[in-house]
Structure 1
Amino acid sequence: MKNNIIKKLAPLIEFFEEFKKDKTGVIGLCILVLAILVSLFEPLLLTYKEAPKRWRDITYWQDNPASAAPEWLNFFQREKSAITTDISPINIETNYIDNQLTYKAVFEYDYKFDKSPVDLIFHANVNGSSAAVWTVTRPDGAMITLSDSLHNINGDLRISAFNDSKNRIFRFYRDSVPRMLARQIDTLTTNPMKILFNTKKDDMAKNFLALKGIYKFEVFVKFSDNNNTSFENPYMVLVGSMSGIMGTDNMKRDIFSGLVSGLKWALFIGIATSFISVIIGVIYGIVSAYFGGIVDNIMQFIYQIFIGIPVLPVMIVMSAIFKPSIWTMITMMIFFSWTGSVMTVRSMAMQLKEETYIEAARTIGAGHFRIIFNHLAPLLLPFSFASMALAVPSAIVYESSLSLLGLGDASIVTWGQILHDAMKGSAVLSGLWWWIIPPGILIAILGMSFAFLGFALDKILHPKLRSR
């Protein structure tokens, strides 16, 4: 039994031995395996877990900085920029003061950067009417009340220091400098964060010298009614001018999450389109060769019509007419891409149909359907694997091209959609290279991996190519 298993696996083992000799094929396979693993473990890799579903939901990204550079660029800068960071409380106290329920959350943050942050945001899930007092004690001992407003909400309490605490921060500035200088500040153009995190000095409105050290934040919440009230999940977000592995776009979306989310669609579009179109092409070529005569002439005429149609312009017109959908795009690509393997399969099938075992099958009464699908297709299908791999890059590029032109499916996240948004957002003119280069490189790398696989399979399955 063991020998039988070895005999059955022998062709497969021989194939992999030949495949290992082709270095480019091995590289392509490694890239493909890595891409599949990233797609499978996408939920663990995503920085923002709901990014695939809420990519175009502005409220989901509201705490991020717009057009922020990747964090790792800080290693190449002399003056370090603030990095977007979530700050968790170090202590939460619950008390009753004058028979009223109160909560106190304490945060500490060690600020070590040379440039000021963009914003400082407090979040909490609050139910009931409450008064929230938000204070900060700077490393120099100065205390600023950032907010003391009343809230009557059931849900997320969000307080932005940039928007909601601007006047209080400017009041701190006026109290810290001579009256003549206090009058000169332009409250419309001055970033309050450059005051809050600045060293106290006369020119602190114009020249920023970071006050580094421990900033202590306290949030005191007092409810007017003790029934059905809650204060849960308090946290703060220091919004810096750098964010994430790949930065953000002008809509504050995390580009790394978009790239990871788009990988599965690139694989699905490429593999599904190439697999179905090649299967159709193989069957079409076999049928054309098997019946010959008038059937072959008609089928070859149809083939010549399809192969002469410019695919991308037709797809652009069809996408403009019909509602853009990923399924519509895949259908259109299959409709125009099945011609790739027809002629190769047809020429091989014309030789195979004259073989003795095909004649024997006809003699014992085997039908056309059985001969085509039981005898010819199993022999010819492996030779189409190379065509299948080589067809994947074209499908990925077609989808990216349509999305780049604004004709893609806006309900999903694809690399083409990211490039389209970058084009609309003038990323090139704004110098936001991290919004353009990564998706372009990933499209090229994934397409290159399938091309490498296709060339390797072509050499193995077509021995005459080994000497080329």
Structure 2
Amino acid sequence: MSAARLGPVIYVLKRYPRLTETFILNEIRAMERLGERLIIFSLLPPEAAPHHPMVAEVCAPVHSPPARLDAQVRRVLGAHARMLGAAPLRYLRTVGLALRRTLTSRHPMSLWRQFARAGVLAALCRRAGVRHIHAHFANAPTSVAHFAHRMSGIPFSFTAHAKDIYLARPRILRRHLHAAAFVATCTAYNADYLRQIAPGLDPRRVHLVYHGIDLQHFAALEAPPVRAGGRRARILCVGRLVPKKGHEDLLAACARLREQGVDFECEIVGDGPLRSALAAEALRLGLTERVRFSGSMTHRDLLGRYRQADLFVLAPRIAEDGDRDGIPNVIAEAMAVGVPVVASDVSGIPELVRHGQTGLLAPSRDPVALAAAMCRMLADAPLAATLARTARSVLAREFDLWQTTRGLHALIDGAQCCADGALSDEPVAGDLPGAAPVLGEGAR
């Protein structure tokens, strides 16, 4: 029987659409083009414009909370009443589970908020004949999917990314890992970590699924831009203005380039809470004529920036709270267009930026080394061109959107009715208070 006849797949997202989550938008588009019927369940109202033009290509209906509070309350109460009537024993066991978890939860109000949303999700799944629930991010969306699975018996899975992994309590992650039919994650670094914090889990249930790039949207340049007539080198950085992106290190590296007599201009695309602080730092370093902050922009506008750049730089770091990147999609986008890349060696980035093969790496939080790598790439045009060509080949072989989405699609189609132990209320191995995960060197 075809997947379409079995019923649709529902995607649980924190907010849809969202400008910074193009990797999810690309996956949804590709899933639909592979013939999958989708429904999108957004926990929050849609983000305000601008939206990427690709959003208009998505056919899936979007279910998000109504604007009025009274309508939200009626929606939740009605959905939970329907689930209680449809499967009373299963529903009441889920209520009991939520009550027990409240006793050890640091955020009981958040737990019950996810429970309330899960009733709406479960009722929607039952009404629409959904065969599988898939959540993106291992925090609120996965908690909602997990509760909905308990209420409905429909299998669920989730894709874990970065912040949602490393800022989560290992105990909660273990619960989700053991209950899910399978887990996908976007770096091998993440996959190793998830397997290590859940030692009783069959490691084969954690799958590496890279964020795919639609290479048709990022046609490579035939040759890197030529800096004729003394034109300044154009350096591009794209990333939210938050601590884990390491923009402070990029500014310090730019100051060093200027001191060494390198003629350049740097554009930083993105917005966030650090914008004022970073602008002040650029002023302090005397970089106001060299560095500009352009704010957020859609893919359509960003593509033009990639095509004009001589070098793409991103310097992520592990933030003080443990937050970190996986493999930022913007690195792959720059490579797809043919822009040489310099990046820091954090988390899964070396899986794509392979030093001396597809780009140059510098140690995290080391502006001196970052500046040296940037200077080398700008000064050695043959090296830059060779690395850019190899990077494009690696993308086509390992990060192609259609290949990665087919892999995820196969996992969803192969998901069983429920994962082993998914409906057990007993704590899984390593889930008892005081249990601590043992991490290998690569996961610290």
Structure 3
Amino acid sequence: MTEKHPELKQKRTSIRIEFVAGLTTFLTMAYIIFVNPSILSLEGIEAPGIARMDKQALVAATCIATAAATLIVGIVARAPIAMAPGMGLNAFFASLLLSGRMTWQTALGAVFLSGLFFLILTLLGLRRRLVEAIPPSLISAIAVGIGLFITFMGLVKLGIVVGDKYTLVKAGPLNSTILIGLFGLLVMIIFEMLKISGGLVAGILAATGVAALLGKVEMPQQYFALDLNLQAVALKLDILGAVKWGFAGTIFTLMFIDLFDSIGTLVGCCHQAEMVDEEGHIKGLDRLLAIDAVATMIGAALGTSTTTSYIESAAGIEQGGRTGLTSIVTGILFLIALLFVPLVGVVPPYATAPALIMVGLFMMKEVKKIDFDNLHEAFPAFVIMVMIALSYSISTGLAFGFISFTVINIVSGKFKEIRGAMWVIAILSLLFLTLDHLPALIDYLKDVMGLTNIHKVPLFDGPIG
């Protein structure tokens, strides 16, 4: 079969492997079909006076935006990367609505503008320069950090790690759902030990089957969803309403989070998928970044928050996905899911959680490429790895790591180690971490300089004349 497809043969894969990889990616990120609409519609949040987005329309928008973006990646970029409305970015979108500063139509306009600006930066080659300025040690750290992040997500979804008001997190009590998830994890480990492909899918399906037999999943009353309608949110964005100086900070924040979430995901996943040349540069990076920007604009038009590259793509890549066929399968499955939303919802989170844990394990191997004897590289790498996981944000972890890399080299007098684009990255990172605090900082400086009440000082002490 591979003889008819030279690209598959060259990358040591096959149609079967690519299909399994695409299915694995779909299963590990199918949760967004339900989570993204819940966040954007402000479900369960008391917000009197704030117009809400229609949840059913958001389900359709999420599936279509994800399918469109992922299919474009597969066809145009030929990469095994899935794109969908980003977690964290949708939470930021919801915070804009809850603040009362923006209507959801204006917020969609801001998302569209951030995508447009990104596209311009990509076409100018600026985004690629930023990615290629990152030192190899930090690239490996990004992969490890994402691996820890994915593992943490998996442990939380499984219920092994839970919140605690005293220690922040702790081990959760063992229960039947955790044991079912651990059974799925064991199936995955056995498949990997025996070098049998498709282990992640097998584990997910095995756990789901056991949960169904034990009555732990509720079968849907209907298997088809024919009442989903986009009209309530599609093409409702207010671009002109977002073109205000007061919204510049919002658009910048959207751009920064998407920029470094995408950089982190693409760097980690593309290296894992062996999509790099002899110099370590990602092949087709400009296309992927351009698609990421266009996908954000398409998503905003359809009625959803910023679309970005998904770290769950690593699950499909780990199953052998190496070409765009993986993304095409994932995209088609999201279109099919549009009709079978109730059935997709049967797969419980604790069944897909073990796949994230396994992917985290596989991505940890990149830690061997970090020179821990060289503190100039080791400390920023360590910061990236720890902060991505503990801040629960790729962009925040990268910002701390890039700033620490720059500061350490400045203090050491190693200015030549900092490439030009890296200075830009450090400045952007600093802006991202301080942007929300700038108004308070300005007020503080005014107080220190005695300028706060200067406008209240009378020009004349006595009566005129």
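Identify the structure, out of 1, 2, 3, from whose coordinates volume of the Cα convex hull per residue in Å³ was calculated to give 145.
Numbers: 1: 249; 2: 145; 3: 207.
Of the options listed, only 2 reproduces it.
Out of 1, 2, 3, which structure matches 2.8 when distance in nm of label points 7 Å out along Cα→Cβ at positions 13 and 389 is calculated? Intermediate results must be reported in sequence, preceding the final value.
On the way: 1: 2.2; 2: 3.8; 3: 2.8.
Going label by label, the one that fits is 3.
Using the calculated result 31 for relative contact order in percent (Cα under 8 Å, 6 or more apart), pick out the matching structure from 1, 2, 3. Mind dumping the intermediate values first?
Numbers: 1: 21; 2: 17; 3: 31.
The read-out was computed on structure 3.
Rule-based calculations on the coordinates, nothing more; no lab input. Nothing here was measured: the structure is a model prediction, and the numbers come from that model. Cβ atoms are built from the backbone, for glycine too; each structure is taken alone.
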